[in-house]
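Structures are listed in the sections that come next.
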Structure 1
């Protein structure tokens, strides 16, 4: 099942995406919540009811005339108002490559436990324009990831049971302003301003029943589901990043276990996977420079179109737009 949030009469409307058409949840069953927030809060009742509604559409018992063309809707993030947003660090290939490019050894702690950071959940957005300030364009980057959303509350969740708390998967672009990020992290704090301006998720939330055919075992000595899903990113039509969700070393289940230790996770909490190998310009530029001293680094600029695609999860498209404001934090530095 594919769940989409779109703008309708000035508010977020939840719909099912079926064969290119959007069916508002209330049109499928009067008891279904009309927005993602309530749908996740009442997941145990809403999810099977929505599955039944989808089946009725496919069987012709609900007219397709009730659907609206998906490509005509103003899409929002599938989870427009997440309760929180964490981002993991699950792909060893990306971490090892990035450290090698900086001339430092692979950090052994990566293989000991999964980590994550909190980002700005109020800066979550869906497809469309990503508006950036001047400092953001100082080494502006995308990060190709997947994300999950929590669909029921839990505390001290064990990894062996954590997949039951996953409402579905979606594409995530963890936008990064690298100059701001690197400057603040030199102080052993962050990332903060290098990350908090935009995180993109979408175009839909795909529930796990639809991804059963793609399930693969977790890596050795790891616990939880994983999925064989190709992940790509193009900028202005040029393929730059190409990876696979199945390369996750730490599973979402294991990340949930750590996130929920001594803490209650709530429906609507979004958790990202971290960047897939080759999944950002920082890594690609570092590899290019290491292999060729004359390599010219590439960063995102005003007008660029970033398109991410994950097999089974759809395509997430964003345009980079410069905000008409000259204010600069970098110019305010004291020294």
Structure 2
């Protein structure tokens, strides 16, 4: 159901309050510094011999806490026009190389990062665990794991993995550091946005579709779809800890991430999205600090533009790096 409480003209100009914690910058600086105490220790071996027209590697690297994170690296056998670091939707895993041939077919290398702990209940399998776990109770899923302390929070680890994935991509054959992009939709859009903010000039372009974790405090008031339902259920049972939990979310909210991201960006938003409400998408877009453009899909739910979004992203990156 569309957001009937906001007319379209207000939705498109929606600029929510930024709830950036005072120590936001030092929190993330310290987090990334801690991760970089571990060598990236990239491991890569040839894979998918059944795909002779691309070069495929099964890659792993050290992410948050030095934990191993899996990925696919797939590049054309010919010239490489740029590299795209791909992040995944909620619950999804890296799957097989067959799932990721569009970017290599268009002349780009792709590094597909597994999301730690996920890839066991969506359409693609994952290969990366989450050794850190959580120190507090949480609702089944990932959104509330460690939510009472930002240092313990699941997405602190995931966003750190994403920055380390970018650093790993820069060390892989075929990567031009002037042509490295990030991409993702839904949870993947949230990760791509965070990586753009936290990795700074390492990211040269950003593709963000129907982003999750965008204006979270509003989202939990206007949708009870999963994954936000996990947070609603937690807040409803841990009433005295509600503000503390939401304060943790402020460290990962896309509204603040957008204000710290400056790479050229392409967004997509679906006006009938009941999973990641469009107000969050527009809130992120309007706070975004770099050059930007957006494709709006008036009659789509969370699927947004699907293949049309992929085509638009490929064509946009081809123009950007022509």
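For the set 1, 2, ranking by Kirkwood radius over Cα pairs in Å places 1 highest. Computed over structures 1, 2, distance in nm of label points 7 Å out along Cα→Cβ at positions 12 and 244 reaches its largest value in 2. Taking -5500 as the value of helix-only ellipticity at 222 nm (-39500 (n - 2.57) for each DSSP H run of 4 or more, over all residues; to 500) derived from one of the structures shown (1, 2), identify that structure. Only one of 1, 2 returns -5500 for helix-only ellipticity at 222 nm (-39500 (n - 2.57) for each DSSP H run of 4 or more, over all residues; to 500), namely 1. With respect to relative contact order in percent (Cα under 8 Å, 6 or more apart), the largest value across structures 1, 2 is given by 1.
Which structure, out of 1, 2, was volume of the Cα convex hull per residue in Å³, for residues 100-299 alone calculated from, if the result is 143? Going label by label, the one that fits is 1. Here mean count of other Cβ atoms within 10 Å over residues 52-59 was derived from just one of the structures 1, 2, and that gives 15.1; the source is 1. One of 1, 2 was used to calculate FRET efficiency 1/(1 + (r/R0)^6) of positions 124 and 292 (r between Cβ atoms, R0 = 41 Å, to 0.05), giving 0.65; which? This value belongs to structure 1.
Every number in this text was worked out from the coordinates using simple rules, so none of it is lab data. Quantities reported herein were computed from a predicted structural model and do not represent experimental measurements. Cβ atoms are built from the backbone, for glycine too; each structure is taken alone.
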